[in-house]
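Take a look at these structures.
What follows draws every value from the coordinates through simple rules; no lab data is involved. All figures in this text were calculated on a predicted structure; none of them were measured in a lab. Cβ atoms are built from the backbone, for glycine too; each structure is taken alone.
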Structure P
Amino acid sequence: MKLVGVPTLSCGETVNGMHLRTLNDLSRDDIEAILDRSVDLKARFRNGQREPILAGRSLALLFEKPSLRTRVSFASAMTHLGGGSTYLTTKEAGLHGREELCDVARVLGGMSDAIAMRTFSQQLIEDFAAHSSCPVINALSDERHPCQALTDVLTLTEHFDDLSSCRLVYIGDGNNIARSLATATAILGIPLAICTPPDYALDDATLADLRQRHPSAIIDISTDPTMAVKDADVIYTDVWASMGQEGEADGRRKVFAPYQVNTALMAKAPSGCLFMHDMPAHRGEEVTGDVFDSPQCIAFQQAENRMHLAKGLLAWLLLEAGSD
């Protein structure tokens, strides 16, 4: 029996052709559309409105790593928009040995409207997207964290009218957060300073790629935190040892100790300088408790905005992307 009018998708072909593997999948117009959607949906949420614009839609959450903010933000986003979500560990999904990855991707892609993946390997997300017939969202890999970077920009828009003149300083490890933050700011024309220990800088390949794609991007690289923050409007940091780097934690504490964001460092910045952290925060390591609990800290606003960004991203991916 042939179902007339039902499209057949080939392996890896999505309904709208969109994935979010890295921020390089998005144009500036795409990012601005996602942010506009997020702002609108957050305002409606504040007014008690939860329109079921994704009624009947299903999101698969495929997580190799445990999560608080990422899991709850996507699950809550789908609930608030009238859809639903299913949480799967990689063991439950059969990714590591029970089935071929391409088969899992095609099965989940056929049963879901979108898939959010939180993994160690960026390549796993790339390979999954190559076989999925629905949009695949990178909800974190060791290499990239695009949803967090979009959330960070969303949060900045709530404090600054003109992001092109906002002086954002990232201090710490040149990790997935730094990499995605650099990509987001380069695309949007936001100046960024990245200050790291010499052996933990943002990798040369990422910098070269960004400067090729965005020749006018302002990305300052340094190793002196005191000098880096002297004109900062926002200081941003992240954990010194990410998930999977626990064996390096002791050594990293010694190397990164001069890069701790504390009251002394905040005092080197202009008064009114804000503090951001993607969380989880290790108080007493990358940030002291007095800074984290200060009025300058907007990390909990960032955390809530993960949910609002997830709403905007899902609504854009499923209702708008590829419609032009």
Structure Q
Amino acid sequence: MKKALIFILAISFTYADIFDTYRYEGIKPAIELIEKQLQSKEFWLKKLQNKNVKLGYFENKSFILFCNKLSKNLDVYSYNNGKLAKIKTFTNLIVGKLGDKQKEGDLKTPIGNYTLINKIIPSNTFYGPLAFVTSYPNLFDKLHKKNGYGIWIHGKPLDGERGDLSKGCIVLENSDILYLNKIINYKNTILEITQTPLYAKKEDIASILATLYKWRWAWQNSDFDKYISFYAKDFHRSDGSDLESFKEYKKRVFKKRKNQNIKIFFKDIQITSYQNLKNLPIYKINFYEEYCAPDYTFKGKKEIYMTKKGDKFKIIIEK
């Protein structure tokens, strides 16, 4: 009962309450109050109240390209401080065959969420005046045994149309690919390719954010059993290892750092509903992580995938 009361109070605390806790009780109780807020779904729902998370949650200004293979449209959005704005819609795209790409040569445009990793002027005039290179195959694709490469967003042949213009790529008119280059920063752009669109739910985003901070708290405090409870039975690490081998590895790490002062910080969080043909509630989460222990420091990008198992979100993939 006492713990429940503390939790209810924590989610309704104002900044003044936290400052007063610090004044009267010190830094540790104040930090605990803040941590309880971060681990509360209600706190995040309140924070997301006036934000449009239909295409995802982004803590930095971002661009989203939403490509629908069925309607052959590419919608371009900007996202800044919770405001989602459609900038442009490109129509009459040329894309690969319907269905999800599985292997090299199947002529399908993949379904999923990607980044644009490069912008090039193709040496082969077949690809038009400009091309954006996508991150296909991503981590999710590789762990699901999908292969192939060279999925681009590009223009049409400079010397006129010839043959099949898409072997899995997204093809725009040359004037459109040049205009797209003017209105986005490719380094800060997410590409979502779909056939049956999936949109993020505010309830899910709030649950995922609360889960992230519960997971972080268990990790930071070397609570092994609690930490492992956030992983699904069908979890796989980026190297292909399963949950059992991951548990054995983490047991050794947690034992080694049991009494160490560990600090973990998450920044620049991005959460997007992962496009898939089965309409599964899968979300892709990217963020910048700082892990600081006396004997080890990591600072870099983190990528995980979560899905809903019952009423909770569990980690199914981690890099």
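Overview of values
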| item | result |
| --- | --- |
| Distance in nm of label points 7 Å out along Cα→Cβ at positions 81 and 113 - highest-scoring structure of P, Q | Q |
| When distance in nm of label points 7 Å out along Cα→Cβ at positions 153 and 217 is computed for each of P, Q, the largest belongs to | Q |
| If helix-only ellipticity at 222 nm (-39500 (n - 2.57) for each DSSP H run of 4 or more, over all residues; to 500) is computed and equals -8500, the structure in P, Q | Q |
| Answer label among P, Q for the case where mean count of other Cβ atoms within 10 Å over residues 145-152, calculated from the coordinates, equals 16.1 | Q |
| Parent structure of the calculated result 18.7, given that Kirkwood radius over Cα pairs in Å, for residues 105-256 alone is the read-out and P, Q the choices | Q |
| Origin of the value 0.90, where FRET efficiency 1/(1 + (r/R0)^6) of positions 33 and 121 (r between Cβ atoms, R0 = 41 Å, to 0.05) was derived from one of P, Q | P |
| Which of P, Q leads on Cα Rg over 2.2 N^0.38 Å, largest value | Q |
| Source structure (of P, Q) for relative contact order in percent (Cα under 8 Å, 6 or more apart), computed value 20 | P |
